[in-house]
Structure P
Amino acid sequence: MGIERIGVVGAGQMGNGIAHVCALAGYDVLMTDISEDALSAAIKTVGKNLDRQVSKGLIEAADKDEALRRIDTTLTLTDLGPTDLIIEAATEREAVKQAIFEDLVPHLTPDTILTSNTSSISITRLASRTDRPEKFMGFHFMNPVPIMQLVELIRGIATDADTFDACKDVVDRLGKTSATAEDFPAFIVNRILMPMINEAVYALYEGVGNVESIDTSLKLGANHPMGPLELADFIGLDTCLAIMNVLHDGLADTKYRPCPLLTKYVEAGWLGRKTKRGFYDYRGETPVPTR
């Protein structure tokens, strides 16, 4: 399975990062979204992040120009049909992902591999709604994609060896490291990370510490580069809640119960950095704790 053309569904934080690293590795990339503004913003973000890599001496200016030339955009999802590999990076809602794959299937080549960048949803279940469960995998990049070195590769129950090997080859060509995860809720990274974040929210909810003391304790006491509440804001509180719900529903264990305070923040629309408010308020020059 020779992969040279990659389709990316979604031009948000994850989608533009995936397009960035794939184009830089020499793949031709076609990125789609439902909004022309989102696509334009994605190309600007990719350019800005490539400039940052040039300024740090990680790549040459010519590499940046070549990578940008390799990225095309389209508002028509089905234009991705002829690509060799499709990486879906839409919002973390199963119904949305299923609808995308159902729309794509009639337009795919027989050899096109379908993958999802989902951070928690069952790969087997997503694959079952397509015509090619054997050519379907989880392809989970970490955020921010250009910086983080890990990619989780998740086989569904029907994924064949050729599909896995082809996806692993892509990860290797990107210069990243793959970790193989079994298809259980939230896989490896988020199975461990999200309950830690949720527990930090419980510590805040129960008055064990305030935002600043909790984050400082984990940064200095556990040598974490970012406190758990600051990290939750970076990820998006809606995404954190969605993953905790997947864990709670999928494993039926009360230890995965989302903290009511996390739910309350999401209900308020305080989703973190992307909405300028979460556990910190980002509307001023310096982030200020909201509790």
Structure Q
Amino acid sequence: MKTIGIIGAGQMGSGIAHVCALAGLNVLLHDINDEAIQSGLATISGNLARQVSSDKITDAERHAALERLTAAPDPQALGAADMVIEAATENEAVKQAIYKAICPVLAPHAILATNTSSISITRLAAATDRPEKFLGVHFMNPVPVMQLVELVRGIATDAATFEAAKGLCDKLGKETSVSEDFPAFIVNRVLIPMINEAIYVLYEGVGSVAGIDKAMKLGANHPMGPLALADFIGLDVCLAIMQVLHDGLADTKYRPCPLLVKYVEAGWLGRKSGKGFYDYSGDEPVPTR
């Protein structure tokens, strides 16, 4: 495996491109518009520079990684990839539309993977022309920092595809955890309902934003409080995963908190929108409730 295509130049896609390029792979970064690609490349460049300044990599390694990154606004360019990782928004219809558009240009041997954090791998695979060469490769955010990748096989994923994906993760220096194809897999099956429950605690007036986060940081030794973490993930992403859990498992314990729904409807999505459970417009985040 020499060339990796990445679809989506946002936070996750640019992070995956970053670690692939640093590991010696050629990377084709694709998005729906060139501005998004250029923004993703600028993010990668800045993050690589920070790694140099903190002595995690050398400047020569940074330069070599940047040389391996190629903007690919034309999806036809993905035909050169040995593996393509889709890292688009957590919306099943959007992902299926992407597969319909790119499958005809992919090489016959190419593996197609999704970075979905919750959606059925089997169902997504059925929307492609290569379900046996399709699987979930779920990186954690931020990708250059977090060590885990969840590997998720669909019902049709063959052994060679799984082993190739595992080999890629090994090459990237990542640890892997294998999950069965159930809604939200392992990490988000545990994490997002915990965040949702923290929002219920806020909604019911049991504690304040600052109080809840302080309690979980100091009382459960979490590095980040659940509401600050929700803002970091994106409240729209948290809501989408809760909806997948609620729809897929039909259990009322996965009902999204009405306050989470209200924040998303207001456009308060967390750090990326400047406001969520905290307001990020000043020098320090300030709780909004």
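Here, each number is a calculation from the coordinates, and none is a lab measurement. These numbers come from a predicted model, not from an experiment. Cβ atoms are built from the backbone, for glycine too; each structure is taken alone.
Side notes on the structure shown:
- Set P, Q, criterion mean projected area of the Cα convex hull in nm², for residues 141-204 alone: the highest-scoring structure is Q.
- When distance in nm of label points 7 Å out along Cα→Cβ at positions 93 and 109 is computed for each of P, Q, the one that comes out at 3.8 is Q.
- Among P, Q, structure where FRET efficiency 1/(1 + (r/R0)^6) of positions 77 and 277 (r between Cβ atoms, R0 = 30 Å, to 0.05) as derived comes to 0.15: Q
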